[in-house]
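Just below sit the structures, each encoded as structure tokens.
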Structure 1
Amino acid sequence: MSFEKRITLAFTGASGAPYGMRLLETLVAANYQVYLLISSAARVVLATEEELKIPANPQSCSEFFTQRFDAKPEQITVFGKDEWFSPVASGSAAPKQMVVCPCSTGSLSAIATGKSDNLIERGADVVIKEKGQLILVPREMPLSTIHLENMLKLSQMGVTIMPAAPGFYHQPKNIEDLVDFVVARILDHLEIDQKLMPRWGYQK
């Protein structure tokens, strides 16, 4: 099966599950092969915000998302948190792009310190050390000095910090418009063509 590119997408325990789900949908539509990582806390958030009960088994979870987004065979592969032999864990095999959306401040802290206690943290560590593109989408307020210091540290390493902070100049009509604003900005940074949101100064 031929795909445009490969990318790692991680859901963690911050509020903002709709952002992650919409991003996954757009990546599938763009013919990207997605390695999907889901933390235990993210499963709780998905159940709360999206009313989704996701299968615990990675293979069943892959099938669940494949069916939900009408993806191609093997386009979405879910890996468990301890699957250290997955491509995501290796500098020679991992995709060069990774997005953590939403990104909890706990995950952000672990990534900033190179903790690598689970596959999400290890995957981010690999992208940083291999000089790839890592985008973190935190959703937290207010931000403490600890959060800000961790963000500064990561930014100085070349990590892109994109808080889930939608704009309003496009006159959103519903929640979906606000979600699309954030996802469109992520896609812009990934250099994926998107028609979710017009750029400033352009008409719809």
Structure 2
Amino acid sequence: MFGLTTPCVQVATRQLEELGYSVVTFHATGSGGRSMERLIREGYFVGVLDLTTTELADELVGGVLTAGPHLLEAAVDKSIPQVVSVGALDMVNFGPASTVPAKFSGRRSIRHNASVTLMRTSPEECRALGQTIADKLRNALPDRTRVLLPLRGFSGIDKDGGPFWDVEADGALLDALRSAGLECPVKELDTDINDPSFAVAAVSSLHRLIQSVDQHF
């Protein structure tokens, strides 16, 4: 989870708990992503709901919350059921405004708080992020992986009327995933990521994948 995808993750958590799962929530702050990948590899989880992949944007662009180059790889390597989305890929995280590199002068940014500056990812960056996700999921087992795409925004500020709403940039990421030729199903939902219906769909997909795996044993 991340501040701007919190409503989605909260609904998903409640739904999973009602289905009988014990849920561990990781914050997409760099260390959170690294911890999640490590614990997946150590066999702690029966499924992964990776809704907030924003750390990939920091890794690509040079933000402060990167989880390193290996995010989205552990569940693929361990063949664990997973549902992946694009939460908060509309932004890169920096510290106070004075710390944002000069090369990003003029980019659309907002002051989230005194310690955090958010910069909108560009169409070119979004296209690269879509390709990164596709490359990481290329070897995922199709019957254990789903990609869910919210068509009306990737975060609480990336939706119609929000300061990071950018149809061109979001479209570049969506198109990159659509055209990637992934073997796993890619499902599009006509809503933003924080609409409760998106979380319900994500949980339903993950639950079905886990049940399918259980039936094979």
Structure 3
Amino acid sequence: MTTTAFAFVIAAYLIGSLSFAVIVSKAMGMADPRSYGSGNPGATNVLRSGKKLAAVLTLIGDGAKGWLAVALASWLGPRYGLSDQGIAMCALAVLFGHMWPVFFGFKGGKGVATAVGILLGINVWLALAALATWLFMAFVVKISSLSALVACVLVPVYAYFIVGPKSVFFGTCIIIAILVIHRHKSNLIKLMTGQEDKIGGKTDAS
């Protein structure tokens, strides 16, 4: 890895390490989202506090940082010799940052919103396909984790047709899907035992 690529990847990781669930909750005088519900610092768990605005801001922030890291690498990288492989590494680095944030004890979220932001940075149609899948499943089953898992499974399929199997970003999408599914291990267990919460279910977060 070149010095330039290394610098971009580290910057992407640091951007990803900004956990908006924790930042927004603290700014709004709320409990740390890691202390209630699923303990996951993400928009779905913040929503369990009953604070819809906080959940929306978390969703936007986590999605925006994924997009920003890829967009900056795509716009600025080529000027400094950053290849598509380097941009793909930045895409994975920002997701790693969200999941294992250096600023928050390496205890991060599951990466759904950030992954959508990354996909938006790669290809808008890819992001829209993934988002539409999540929204459709959420409307039908009303379970965020199941919606995310179905979308993850289908993202590589969408990528195959949208960016092509020879694109480095096709492989990136496969890795993203694997990482997000891996982070949902506990949700898979709850789904299989019928214990998974539905979207909007409240938990005491006082």
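Below are the figures for this structure:
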{"quantity": "At a computed 46, 24, 18 (Cα extents along the principal axes in Å, for residues 10-105 alone), which of 1, 2, 3", "calculated": "3"}
{"quantity": "Among 1, 2, 3, structure where mean count of other Cβ atoms within 10 Å over residues 98-105 as derived comes to 17.9", "calculated": "3"}
{"quantity": "Structure from which 3.7 was derived, distance in nm of label points 7 Å out along Cα→Cβ at positions 66 and 114, options 1, 2, 3", "calculated": "1"}
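Bear in mind that the values in this text are calculations on the coordinates, not laboratory data. Computed from a predicted model, the values in this text were never measured in an experiment. Cβ atoms are built from the backbone, for glycine too; each structure is taken alone.
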